[in-house]
Structure P
Amino acid sequence: MSEKAATLRVEADLKNLARIREFILEHGTAHGGAHKAIMDLITAVDEAVTNIMIHGYRGKAGPVEVGVWHDGQMLVVQVRDKAPPFDPTEAPPPDLSLPLEERPLGGLGIFMMKQSVDDLTYRSLGDGGNELTFRKEV
């Protein structure tokens, strides 16, 4: 994380989603982020953290760290966890041309995450875990 990052560490739990949203809103605003850009970041991070809880930690307790900082014209939110490695940037987009009843389950959340931000990068952490970095122009 950037040395300038405001950082929040919480357990991956549904009750902490509101706290994460408020943290991003507060620090995104403090870093000069436009409200729409901040809300788009919140949407993307909300989906990522929900996936970490459900799929990464499989409903068990585990840490999530969220950092927020400003980098030039970009507002940056970084999410780290200790779940098994998973790179959502490699997930194929869903086939939106298929009728709803013919689409396989899954994939829409990651698609929405990617569409909500200007840039999404993934890094596997050497000690186990994942790092997602979301960037949105302010």
Structure Q
Amino acid sequence: MNVLILDDVDTNRKLLRAQLEAEGVTVLEASDGVEGLEELKRQKVDAAISDLLMPNMDGYRFCYEVRKSKEHRDLPIIIYTSTYTSPSDEKLSLKLGANKYLRKPAPVVQILDALHNATTKNHVIPKAGAGSTQQ
């Protein structure tokens, strides 16, 4: 499985990479949503794990852009955040099409379970434009 990690903090990406690679997952990295979208054009990706608070393009916008894309709209997306952790943040993430919302730090077994569920279960994708980035 190829998983794209989006996080602007190098240490967060390295830690998650090490945890996932120890479980046999191939990891690709991006430091924000703009780089993440570019990586999707270059590589086959089975799922994305995205932080929310990032420069240039945050995780909300990344999720929105993926969901409106014909090529990648079915890509499983897991939001993984330590900053935006309110119920309304989770609700917005799911409204924009995230398959799962996790708060950092989460045990690797929880992350793997979220990946498994996101890649094996049907997920209702909202229509492009159905969500709003306003809270």
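Coordinate-derived values only; no laboratory data. All values reported here derive from a predicted model rather than from experimental measurement. Cβ atoms are built from the backbone, for glycine too; each structure is taken alone.
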Assign the value -9000, calculated as helix-only ellipticity at 222 nm (-39500 (n - 2.57) for each DSSP H run of 4 or more, over all residues; to 500), to the correct structure from P, Q.
P
Winner on mean count of other Cβ atoms within 10 Å over residues 18-25 once structures P, Q are ranked, highest first:
P
Highest-scoring label, criterion being relative contact order in percent (Cα under 8 Å, 6 or more apart), among P, Q:
P
Value -0.45, -0.80, -1.09, -1.19, calculated as log10 I(q)/I(0) by the Debye sum over Cα atoms at q = 0.12, 0.16, 0.19, 0.20 Å⁻¹, assigned to which of P, Q:
P
